[in-house]
Structure I
Amino acid sequence: MKKLAIILCYLPFLLGCQSLTENSSSNYINRNDLDTLVAPQDNFYLYANGGWMHHEDIPKNRGSWGSYTELRVKNNLIIKGLLTDAYQNNTYKKGSNQYKAAEFFRIGMDLEKREKEKGAPIKPILDQVNEIKTFFDLQSAIIRLHKHQINPFFKPTIFQDLKQPQKQAVYLELSGISIHNTDFYALQDSNSINMRIDYVQHIKKMFMLLGEEEESALKHAKIAYTVEENIAEQYNLSVKTHKNDKYYNPYTIKGLTDICQTFIWEDYFKELGIDTDTVIVTNTTYFSSIDAIILKNGLEKVKQYLKWRLIHFSAPFLSSEFVDEDFRYFGMKRDGLLAKPEEWQRVLDATNKAMGFAVGEIYIEKNFSEEKKQKANDMIKKLLDTAKDRLSKIEWMDPTTLSYARKKLDALSVKVGYPNKFPSYESFEITSSYLRNVANGNKWLFERKIKKLKDKNVAKKWIITPQTVNAYYHTLHNEFVITAGILQPPFFYPEADDAINYGAIGAVIAHEITHGFDDIGRQYNDKGEIQNWWTRKDYDTFKQRTNRLIAQYDRYEPLPGRFVNGNLTLNENIADISGMALSYATFSDIQKSKGEHDNTIDGFTPEQRFFLSWAKIWRSKTRVQVLRTKLLTETHSPGEFRVNGPLSNFTPFYNAFDVEEGDGMWRNKKDRVSIW
C-alpha cells in the first residue's frame, strides 16, 4: 500500500496545479513535469520527468530535447537579439570585437546576397583543386584547405603536450570523413547500406549544384565516397592493433617521411606557418596508410575527394539549394530531424564558433551579474571544502595515495563566468562574403594556436565561450571552469533554496571536480602531468569498483537490442555518481547547520527536492536515429540512466523515498557502487 498511498497523496496537487509566478518556490518543481502514476521507488527518472516527457515534443529541427538544449535555445534567442540590436543601432565602435561579431552575424543573415552568389564563393579554392596535376600541386591544395581547417586525410592541430603540459605541441589526427562513426562505412545491416547508398546520391546532388551533368556527378560522387571509405577502412583496421596508450607518438619532421612520403614535410609545416622540430602522431598505423590510399586511387580520383571535402564544408554557408540538400541528408536522413533549423540559428552557431569571445563580451555586459558570480563562487568553495573532508575519510586508499589526491584537489584552479581578459580580434578580417568569413574564422583560430606554440609559459585559456551552456574540467590544467551561460534556470536559481541549487548546479560543479579523479583524471597529478601516484593495491580496489559500475551500465537497454557501453561511458558515470554524492553531502552539511531537516515545501522534504532537482537537469528525449549513433560514440549515458544509475547506488535516496527490497530502484547493499 505504500506506493499507492504516495500516488493518491500527490494526485490532488497534480490536478489542482495552476500557473506559478517566477518567484514562487513551487516554480522550481513543476508538478506538471511529474508522473505520479509511476512510483518513485520503481523508476525515479520517469516519476520526476514523465509528465514533462508526455507534454514536451522534440522540436522538429532538433535530434534531442532536454534541460541543456532548452536553455541553449533560450540563450540563443537572447544573443540573436543582442547582435541584431548591435548592427541595427551601430552600438559598438567600428573595428571593435563586438562590432565585428555583429557584422559577421549581419552578413550571414543577408540571405538575398547568398541566393545570388549560389556556389561562387568556393570557386577560388575549387579551381586550385581542379588544376592539380602533380604531387606538388596536391600538397599545395591540401595546405590551403588545412589552413582553413578543412581537413582531408588528416588534421593538424595544436594543444597541450600530453607528456609535457607546460608546453604546446603539434598533433596530426585522423580526419577527412563526413560520418565520424567510422563503422558507418562497414556495417552490413539494411539501414547502414541504405544510408550509404543515399550518401552517394547526396554527394552527386552537390556536384550537380556546382554545374556537373548527372552522369558525371554520379561518377565523381562514387569516387569521392570510395576514397572516404578507404580512409575509414584503414582507420578501423588500425584501431584493432592500436591501444589507448599508443596515441602519443612523437616524430621529428624528417622522421614523418618514414611513415608518410606523399608530403614534403618541411615545406608543409613552413607553409602552414608552424615552426617546430617535433610533431605527435595520434595513430601511426592509420597515418602510414595515407600513401597507399592516395597511390591506390591516383591524383584524378583524389581531386574528386578534395572537391567533396570543400563542398561538404561550404554547403551550410551558401545559397538555400546547398543548405537544403545538406540538411536533407545530414539533418533528415542521418539524424531524423523533421524540419530545418531557422537560418538565424545556423548563422548564430557559425558566429559563435568564429568569434565566440567577441559575442561573449556582449552577452556578459547585458546578462550576467557579479552577484550571480559571487553566489556560484560561494557554492564552489563549500563543495571543495566538503570534497577535502570526504577525501580524508576514504578508507580504501593508502595514506600515501590519499596525500597525492589531497594535493591535487588543493591545486585545483577555478574559473567562473567569463575570462578576465578577452582575446583581440583586431587581425580578424571581415569581408562581404559569409563563407569567406567562416573560413577566415577557422584560419584565425588556427593561427592563434600557432602563435602560442612557442610560448614557454602556457596560459590557462578558456576553451569555451562565456555564453556556452556548459562546464568542464581540464585534465592538463587541473582546472574547473563554469560559464555564465549555465548559471541560470533550470540549473541555477539565485533565490531558490539549497536543495534545488545543490541538486542541480551543485551536482554539475561536483561532477566536473570529480573528473580529476575518474578513470582518466586519476592518471594525472596536481600539475596536469601524467604520473602514477597510486599504490598497486589502491588501483586494484579502484578497478574493482569501476568494473562493477561498467557491469551495471552494460545492462541498460535504451533501444531493443542496443545497450549502453559501460566502458565507453565510464568516466562520465563515475563523475555522475561521485558528483551527486559530493553535492548531496555538501547540501546535507548545510541543512544540519541550519537545522532545516523538516523544512517541507509543497509536500516535499529538502532531501526529496534535491533528488527531484537532480533528475530535472538530466531529462531528455532523443530521436531513435540520433540515439543509435550516441550509443556507439557518446561518452555520456542517456538521461534516464544518468538519473537512475547513480540513485540506485545511493542510500540517502533510498531513505528519502522509502525504497525497499523488491522496488525497481533497489540494489542490494553489497551491489551498490561508491567510488569517491
Structure II
Amino acid sequence: MASPTVPRERVNDLWARAAAELSNDDKLNVNFNRPDKLNILAELHAAAEKSRQRSLESGWKYTRKSGETVIIRDVFEKIVRWIDMFKQVGDVAVQYDPAHASLPWAGIRLVLQIAVNDSNKLALVAEGLARIAELICRFAVTEALYLQSTSKAATELERAVVNLYANILGYLSKAKQYLEQGTAKRIIKSAVLVETQLDSGLDDIRTAENEVDRCMALVDRNDRVNDHAKLMHLLERINAPLRRMDDNLKNMHDYLQASRRAEIVRWLSPEPYIQHHKQATHGVLAGTGHWLLSDPIFKQWKDDSASSILWLHGTPGSGKSKLVSIVIEDALKSFKAGDSPQPVFFYCSRNPAEPERSNPTAILASLARQLSCLEPGKPLLRPTVDLFKKKEEEGFASGSLQRDESRTLILQLIAQYPLTTIVIDAMDECNPRKRHELLKTLEQILRDSSGLVKIFVSSRNDQDIAFRLQHYPNLEIDSQRNGDDIARFVKNQTEQLIQDGELLQYSTSQVDMKKLIIDRVIKGAAGMFRWASMQLQYLCSFDLDADIKNSLGRLPPDLHTLYAELYEMLSTKPGEVQAIVFKNVFHWLLCAQRTLNTEEFLCAVSMNPQSGDNVSLASKDLVLKICNNFIVFDSQLDTFRFAHLSVREFLEQRPEYHNSISNALAAEVCLWTVLSTDPNFATEKLLLQLGWHANTAQARLQKLRIYADIY
C-alpha cells in the first residue's frame, strides 16, 4: 500500500510538517484532506459543550488508578475553554492561520466522538484530550510570538515545536486506532497495556514540551513583545487559573426575610470563622507564601480535574497557619474575580475556652453553613432551607446537626457548585480521640461527591494524620521552601524592633550589630518563624552589644529551650504584683472555659487569690509587655490568646501549671467574685475568716460576675 500523502500548504505550517514525520500507520488514522477545516472548531465546540451538559446532568466521574476521582464535567469545561481561547489567537495574530491547526482539533473531535458514549473509553482519553487542547492553544501563541525571527535559536525552537506537534498527532492517532477496534479485539489487547501506551504517549508530549520551553528561553523576543502586547496578554490569560463558576448561582433566590435567613445560619453554626481568618492573616508580610502558590504540586492540585486532598505539614512554628491564610486569600481572590465559588474553611484550635474549634461535629457544621450560600448574606441554597424546615417541624428534637447529617448536607450542597474548595488549618489541634472522624468524613465527601472537590489540610506530622493522608499529594515545609520568607520576616522584625527602641537602643555599632543579628537568626531558624520571633524578643532583653553577641553565640536549638530561657527571665523580674499578673495570665488562658473579653480577662488576671486583693487593674498593653511574645491580643474577637500552640504545650509541661492548679486558682477567683459582689453579714464573716479583703470596687468585679456564676 502506498504511503498517504500529506499536503504541504505552506512552509510555516508546522502541523503539516509534524504530520509528515509520522509513521505510515499513524498517518492513516489522521484525516489530512478535510475541505471544511474552519468548521471543525465549531463542530468540536458544540460536541464538547453538549458532552459537558450531559456530564453535569448525569454526574459523570471516574477513578484514576492512583485513586483520585475525576469529574468529567470539569474536563469538558477545560476543552471548551481552550477552543474559545484558540479562536482569539486567530483574531489577535493576523499572520497566524487557524486552519493550520485543524489536524489536531480534528483528531480530538474524532476521538471524542468515539469515546463519549462509553465511560470506560472516555476515562482512558478525556484528560489527555483536554491537555492537548491546551497545548494547541498555548503553542499557537508561541508560533505567533517567537517564530517570526530567522535566528538560529528560532530555527531550533521551530524544530522543537514540530517534534511536540508530531508527538501530539501520534497520541491522537493511537487513541483513535484503539477506540475504533471492535470489542473483541480490545479485550484481546489488554486495556492495561493500551493505557500504559497512552500514558507513555503523554509522557513523550511532556518531554517534548520541556524541550520547547528550553528553546523558547534562548529566543530573543524583546522586539516582538512590544508589537504583540495583545498576544502576551492572551498568553497570560492562558496561564491564569481556570474559571470554575456557575453564574446561575448569582441569580438564585430563597424568598426568605433577612431575619429568617440569619436564624437558619445561626442554627447551622455560630462559629465566627471569618474573625478567625482575619486573625490568621494579621502580620502576614506582603510577598511571603508565593513559593507555595507557585509550587507545581499545589498548582496541579488546584487546576486538576480530579477531586483530591493536599496535605501541608511541618514542624511547630514553621508558619503553617499563615500559609493556610494565604491559600484562603488566593481562593477568595479567585472568587472576587468571578472565577470560582468562595472557599469554605476552618481554623482548628486546642483551647478549652473554644471547645467547638476542636470538635469534628462543629467543624463540619461550620463547613455546611458556609456552603449554604454563595457568600454571607446571600440567598440560601435549597437543601439547607429544606433541612431547616424539616427540623423545625420536628421541634428541633435532635438538636444541632450531627456529623452524618452535616456530611449529607455538605454533599447535597456541593452538587450545586462547579467547584468546592475546603481548607482546614491545624488538623493536629482537633481532638485526638475524634479527629479520625473528621478525616474519614472528608474522604467520604471526596469519594461520594458528584462535583469537583479540592481539600487543603495543614497539620504537624502527627502519626495518625500522616497515616491517613500519606497516599495524597503533600508538601512539607522546610528551610529550603520557606527560607526566603524567613529571611524577609527576620529583616522586617529586626527593623521594627530597632525603630521601636526595643533592640540595639544603646548599641555602639548598630549597623554591624543589626547585620549580625539578622544573619545569625536566619541561619538558626531552620524554617521556624516562631523560633526566629522568640529569639529576637529574647535579644531585646539585652542592652549591651557584648551580651547580644554572647547570646547569638549560643542560640538555643529548639523552641522548648528558648521558651524556658525566656520564661525564666520574665518570671524573675522584680515586682511582686507583676509576678502575680504574669502567672495569672497563663493560668487563665490554660483553663478558661470560654473566651473572656478584654474587660473580663483583665479583671481576672488582676486578682490575687491568696488575699482576695485586686491589684491595680492591668492594662492590655501592660499584660502584653509582661508576658512578652508568649501571648497576643486578638482584636477580631476582643480577647487574649497564646501566640502559638507550642506556648500552651510548654506551660502544660511545667508543674506549676498543672491542670488542677490552674483550675483551683480560677475557682478561687470565681468564688471570691460571687461572694464579694453579693455581700451580706454571712459572706463578710466568711471572707474575714478566710483572710480575704472585700476592698475591690463592685463595678470592676461585676465584669467577671457572669463568668463566675456559670463556671
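Tabulated data
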quantity: Comparison of I, II by mean count of other Cβ atoms within 10 Å over residues 341-348 - largest value held by; calculated: II
quantity: Structure responsible for 29.8, with Kirkwood radius over Cα pairs in Å calculated and labels I, II on offer; calculated: II
quantity: Structure with the greatest value (metric relative contact order in percent (Cα under 8 Å, 6 or more apart), set I, II); calculated: I
quantity: Which entry (I, II) yields the derived value -19000 for helix-only ellipticity at 222 nm (-39500 (n - 2.57) for each DSSP H run of 4 or more, over all residues; to 500); calculated: II
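Throughout, read-outs are computed from the coordinates displayed, never taken from laboratory work. Please read all numbers here as calculations on a predicted model, not as lab measurements. Cβ atoms are built from the backbone, for glycine too; each structure is taken alone.
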